[in-house]
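Quick note: the coordinates plus some simple rules give every number you see, no bench work behind them. Just so you know, these numbers come straight off a predicted model, no measurement behind them. Cβ atoms are built from the backbone, for glycine too; each structure is taken alone.
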Structure P
Amino acid sequence: MERGIKIALQNSLIPDISITVSGRNAEGLPDLLEWILEYNLPFSLNFYRENELSASYEDLQLEESRLIEGMLAAFKVIELKLPNRSLLGSLIDRANLASPHKRTCGVGQSYLVFDYKGQIAKCQMQLHKTISASKTQDPLTLVRQDKAGIQNLSVEEKEGCRTCEWKYWCTGGCSLATFKATGRYDIQSPNCNIYKALYPEALRLEGLRLIKYSSPTKS
């Protein structure tokens, strides 16, 4: 990976690094962030999501204490080298703390995915569950009407989220991850405790970043 990134930079290409955080790699996250920030690369931190090929690897599961500890350590690294760009939409999984919203992503609303055969699915995590084909005149309408696959409910419809102070920024997390863990779409994310532990620190980082770059003496 390092070699490929350096080749891209040498050719004036700026890669956007998507980091998948799990119980297996959370401890090494600070070192990785230190390297990424050294090159001032854009990045996002996303939590591991189980799929058919990874379900047997128990150490990939999100262990709350280990993941929170690793993320907070990574935040300390970021604090020492704050980039000149907002991180509110890239620090904590699918949460976007930059503006209020009611759904975590556009699944079932404004989003669809094509596989290599031109078949259409609602989510890239469910490419095996296609609902239409590219020749369909209005596939997005079919996506919105589908009630069999993943359901992307408003955060206001989710038990445990309605009274939460973070609801319009968190929106209850990934609908598919919640369903795999609980069998329900209308309930808060199984990562809720992790999110609540990290959100205040993410906002603090943004505040420090704004202070740093608002001063005319800082670069």
Structure Q
Amino acid sequence: MSSAIVLDKSFKKASEIALPESYKGIKEHNLYLYVKSYLASLRANNAKAKKRGEVSGGGKKPWAQKGGGRARAGSITSPVFVGGGVAHGPSNDRNYELKINKKQKRLALEYAMKQKADTGKLYVVDSLSIASGKTKDANVVLKGIGERSVLLVAQSIQDEKTFLAYRNLQNCYFIEASEMNAYLVAAFHAVVIEKPVLEAFLDSGNKGK
């Protein structure tokens, strides 16, 4: 059974919190669809090249139709001229959005959590709060966990001191529960989550079934 590792204040394993048995039946494809949708939503879509109809000028034929020994040309906005329009260039009117329903989002997150639990990389702590607001104290937390990249999930980040303490640390990303998603859980080597957040997440899953 997949379980999250509960750490004590000295970052030693104190107990485990078992994930629901139903997580075993979740298909990996749900995570794939969510990650694809999430990355598509981040695309800036600002690449744009002018077509021949958008280039200024070109109201007059560059030379006579016949008699010059050259190929006929109707406008200098043609793609064959330097400074003319671009043929088959990028356009910023494309919509990259990929829709995914709420159930698939939930299944993707549950699968990502199960993956982390199966590899022993899902950790639970009572609190991630840093009362001093000092980065060196926040670094003690990361060193105690001992993972190369960590997603930190707190119930809330309204505590400015805690936010500032983690902000300048490399290889960690500090978010609140409402920001947690399958992509972030899957992207980091380990996930450290406050106990109330995990309990609320598991409860919400039970109510939805």
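Numbers below:
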read-out: Structure responsible for -0.45, -0.78, -1.05, -1.23, with log10 I(q)/I(0) by the Debye sum over Cα atoms at q = 0.08, 0.13, 0.16, 0.18 Å⁻¹ calculated and labels P, Q on offer; value: Q
read-out: Relative contact order in percent (Cα under 8 Å, 6 or more apart) derived as 18 - corresponding label from P, Q; value: P
read-out: With distance in nm of label points 7 Å out along Cα→Cβ at positions 8 and 104 derived as 4.5, matching label from P, Q; value: Q
read-out: Test item: distance in nm of label points 7 Å out along Cα→Cβ at positions 96 and 184 calculated as 2.7, pick one of P, Q; value: P
read-out: Distance in nm of label points 7 Å out along Cα→Cβ at positions 88 and 200 from the coordinates reads 1.9; which among P, Q; value: P
read-out: Per distance in nm of label points 7 Å out along Cα→Cβ at positions 16 and 152, the highest-valued of structures P, Q; value: Q
read-out: Per mean count of other Cβ atoms within 10 Å over residues 112-119, the highest-valued of structures P, Q; value: Q
read-out: Ranking P, Q by distance in nm of label points 7 Å out along Cα→Cβ at positions 24 and 160, the structure that comes out highest; value: Q
read-out: When Kirkwood radius over Cα pairs in Å, for residues 80-127 alone is computed for each of P, Q, the largest belongs to; value: Q
